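What follows are several structures.
Derivation of every value follows stated rules applied to the coordinates shown; laboratory data play no part. It should be emphasised that the depicted structure is a prediction, and the values quoted were computed from it without experimental measurement. Cβ atoms are built from the backbone, for glycine too; each structure is taken alone.
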Structure I
Amino acid sequence: MSSINSKYRATFILDLRGTEEPTETVIENMKAEIVAVNGEVGEVNDFGQRDFARVTDERRPTGHYVQIDFEGPSTANADLQERLHLNKVAYRVLVQSL
């Protein structure tokens, strides 16, 4: 039985406070997490630092936005969310099916 890959778009809000790694390294780490769930990384868009429309924590009024398109198995969404659950740099993760 052949595996059928679906297309996804993952949007990450990164919390880079307190990290000494350059942004490019953090983005490469996010891409590595996608590959770890059997995903194939496509287009990467780095939208940079943006203010939040609704600030829920006064200590964190901004975030670094990154969007990565990828293909992967039907379990990729749940697997990626599970892998990034305890990652302190990935403040928010939204994975959409395309």
Structure II
Amino acid sequence: MRRTEPMSVGQLLDEYFRNRQLGPAAMEGRAVELWAEVVGEYVARVTEDVYIRNGVLYVSFSSAAVRAEIFMRRRLLMDQLNARLRGRVVRNIVVR
């Protein structure tokens, strides 16, 4: 099907990822990329490190208050990440 309206690069990438079955490593990489989008600008700014290994997302923060808040909301954040990834990629979030 040919498109008649222009699309942004972000829309093209979303469509590409939606229509492609990516391997586990690529999906985990996408989860790390989506972190800032899911948590918002302020939390992304105080996030010092975020990486994923074997389905576990490890996140560290420069703010103790944000660390405590994210710890309490980690289940909700995990569900939001997995919803955007359309699968169960993130099985746990470890807050450091």
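-7000 is what came out when helix-only ellipticity at 222 nm (-39500 (n - 2.57) for each DSSP H run of 4 or more, over all residues; to 500) was calculated for one structure; which of I, II is it? It must be structure I, since only it matches. When distance in nm of label points 7 Å out along Cα→Cβ at positions 10 and 66 is calculated, the result is 0.9; to which of the structures I, II does this value belong? For distance in nm of label points 7 Å out along Cα→Cβ at positions 10 and 66, the value 0.9 is produced by structure I.
Suppose relative contact order in percent (Cα under 8 Å, 6 or more apart) works out to 49; of I, II, which structure was it derived from? Please list the in-between numbers first.
Numbers: I: 49; II: 27.
The correct label is I.
Work out which structure the value -0.36, -1.26, -1.33 belongs to, where log10 I(q)/I(0) by the Debye sum over Cα atoms at q = 0.11, 0.24, 0.25 Å⁻¹ was derived from one of I, II. Clearly, the read-out refers to II. For Kirkwood radius over Cα pairs in Å, for residues 26-73 alone, the highest value in the series I, II is held by structure I. Starting from the value 1.7: which structure in I, II was distance in nm of label points 7 Å out along Cα→Cβ at positions 34 and 50 calculated from? So the calculation was done on I.
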